[in-house]
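> What follows are several structures.
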Structure I
Amino acid sequence: MNHLAFRIAMFLIFLYLAAIAAAGFWMHPRYPDAYQTFKDMIPVLIAIAAAALTGCVQRRISFLTEVRKLYGQSSMDSA
């Protein structure tokens, strides 16, 4: 996962969390019963974002490791 794709993924995760917060603020005065259910589901919704973030970070670390290996091989070939 290159730098741009990583930034886009981070932005989308932030947008997802902001949408969850906005939905909570919107639902609270209008639909108290639905808000109670929504409030109970917040840990699950946050866990989805955490899993996506973990996957993105793991892909980014794997990408950087492979790039470093490739760079090391090309440095040895030119020497």
Structure II
Amino acid sequence: MGNLFKDLSVDIKQDYLNVDNTVAISSEGSIFKVGDTVYHEGSEIVGEVGIIEKLYWDKDTCDVMAKTDKGIGRISFLYTK
């Protein structure tokens, strides 16, 4: 099936958060849910993982954010293996 997000036009690509804040989809098409183990691009500790505790919408920056047990990051900078 491939990655459907790669074929979307740029003006449609954005982060999404479901209504109960338990699942988010990054503009790149990665799906995250509360409880997932994730890596953060740019972490000072190579291979460090965090567990998503909360997903939320940051009204000031208009970003979908993930609070992990290691800190807070925009979902576009998270990835799983």
Structure III
Amino acid sequence: MIIHYISITLEAIIVIISLLAAILKKKYYCYGFALTFAIYVFYDLINLKNVDMSDTVLFLFFIATLSALWAVWVIYKGKK
């Protein structure tokens, strides 16, 4: 489905913009967003290939959730 490819492309763009913000603008919480969406891109790509990685995928989503939580907490606290 075309929407799946569009979604993967948008997630990859979010990764790139997040990395640029983290590196160039010194917004270090953006590393958390970059990691979160990089994991989403990885998941979506392996999902396209119908690869069974159920335990690994659950662990990756846990890491993605932790990185997003960290990024939001840093934003809430008002730090870079």
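> If Rg/Rh (Cα atoms, Kirkwood Rh) is computed to be 0.96, which of I, II, III is the source? If you can, show how the numbers build up before the last one.
Working: I: 1.30; II: 0.96; III: 1.03.
Structure of origin is II.
> Quick check on the output: 0 is helix-only ellipticity at 222 nm (-39500 (n - 2.57) for each DSSP H run of 4 or more, over all residues; to 500), derived from one of I, II, III. Which one produced it?
The correct label is II.
> Next question, about the same structure. Between structures I, II, III, where is distance in nm of label points 7 Å out along Cα→Cβ at positions 45 and 69 highest?
Working: I: 4.0; II: 1.1; III: 2.7.
Biggest value here belongs to I.
> Now a separate question. When relative contact order in percent (Cα under 8 Å, 6 or more apart) is calculated, the result is 25; to which of the structures I, II, III does this value belong? Show your work: numbers first, answer last.
Details: I: 46; II: 25; III: 33.
Computed on structure II.
Read-outs throughout are calculated quantities, based only on the coordinates presented, and are distinct from any laboratory measurement. Worth saying up front: this structure is predicted, and the values here are computed from it rather than measured. Cβ atoms are built from the backbone, for glycine too; each structure is taken alone.
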